[in-house]
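Each reported figure results from applying straightforward, stated rules to the coordinates on display, with no laboratory input. Owing to the predicted nature of the structure, the values given are computational and were not obtained by experimental measurement. Cβ atoms are built from the backbone, for glycine too; each structure is taken alone.
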Structure I
Amino acid sequence: MGRLVHFEIHVNDMERAKKFYGEVFEWTFEDWSSYAGMPYFGAVTGKDSEMGINGALMQRQGAAPEPGTALNGYACTMGVADYDATEAKILNNGGTLALPKYALPGMAWQGYYMDTEGNIFGIHQPDENAK
């Protein structure tokens, strides 16, 4: 079985990206650049006792995604406790709206945003009363 165990977010400006994900989602970072041979920071996304995975920010090796074009890759979605508060953090830290909040009826609130590096990501707040 091929279970997802790691993710990489390609970034143009490492410090800007670390600030964005650190401020919005409270991620911390470990410098793994010497292993990767390029700017590469491990992203600790939560406690080991919580469901989820860790990943990394890596220096982009090509052109950034063009705004308004179809997604070419994976979109990571982060679970959040308070959708509206997280959206405010995203927007206040330089992120932009890609697809507004919508209900997954009886399950959750979902929406998509663009980070400071031009990457699309989602946020997801479980709520069985969503409609």
Structure II
Amino acid sequence: MQEQKLYEYAVIRLVPKPEREEFFNVGLILFSKREKFIKVKIHLCEEKFRVIHSKIDFDDVKKHLESFVNIANGEKSAGSIAQLEIPERFRWLTAVKSSIIQTSRPHPGASLDLEKTFERLFEELVL
């Protein structure tokens, strides 16, 4: 019998006007300490982005969102944060921020298949 794997996830949000506290979901981070698993996926719809805030540079935001993926993957080009152990990378990525890119609080769960759970959550919460 397969064992349930504990995980935590957070939704990555774009908050174009932080003072209004309005946001839309643009990505997901899922992490499992025991499985040494971390995954980030981004989906930034340019059309939705332009409707909500046309004064922010789309390419700049996309570049910053891609840094989440690079940090999670431990890419050397992503700097010293990306070289931390997986739990520290997750905590850094999900730390409270006052920028236009923020994350939800981490939520716990258990799964037999982390990849399938990631894809299900991504579809439900981001797409």
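So helix-only ellipticity at 222 nm (-39500 (n - 2.57) for each DSSP H run of 4 or more, over all residues; to 500), computed for just one structure, reads -5500; which one of I, II is that?
I
By the measure Cα Rg over 2.2 N^0.38 Å, for residues 43-82 alone, tell me the structure among I, II with the highest figure.
Structure I comes out on top.
Which of the displayed structures (I, II) returns the greatest value of distance in nm of label points 7 Å out along Cα→Cβ at positions 3 and 91 on calculation?
I
For structures I, II, calculate volume of the Cα convex hull per residue in Å³ and state which one comes out highest.
Evaluating volume of the Cα convex hull per residue in Å³ on every structure, the highest lands on I.
For mean count of other Cβ atoms within 10 Å over residues 27-34, find whichever of I, II sits highest and give me its label.
If we compare mean count of other Cβ atoms within 10 Å over residues 27-34 over I, II, the biggest value is for II.
Rank structures I, II by relative contact order in percent (Cα under 8 Å, 6 or more apart) and report only the one at the top, that is, the highest.
By relative contact order in percent (Cα under 8 Å, 6 or more apart), the leading structure of I, II is II.
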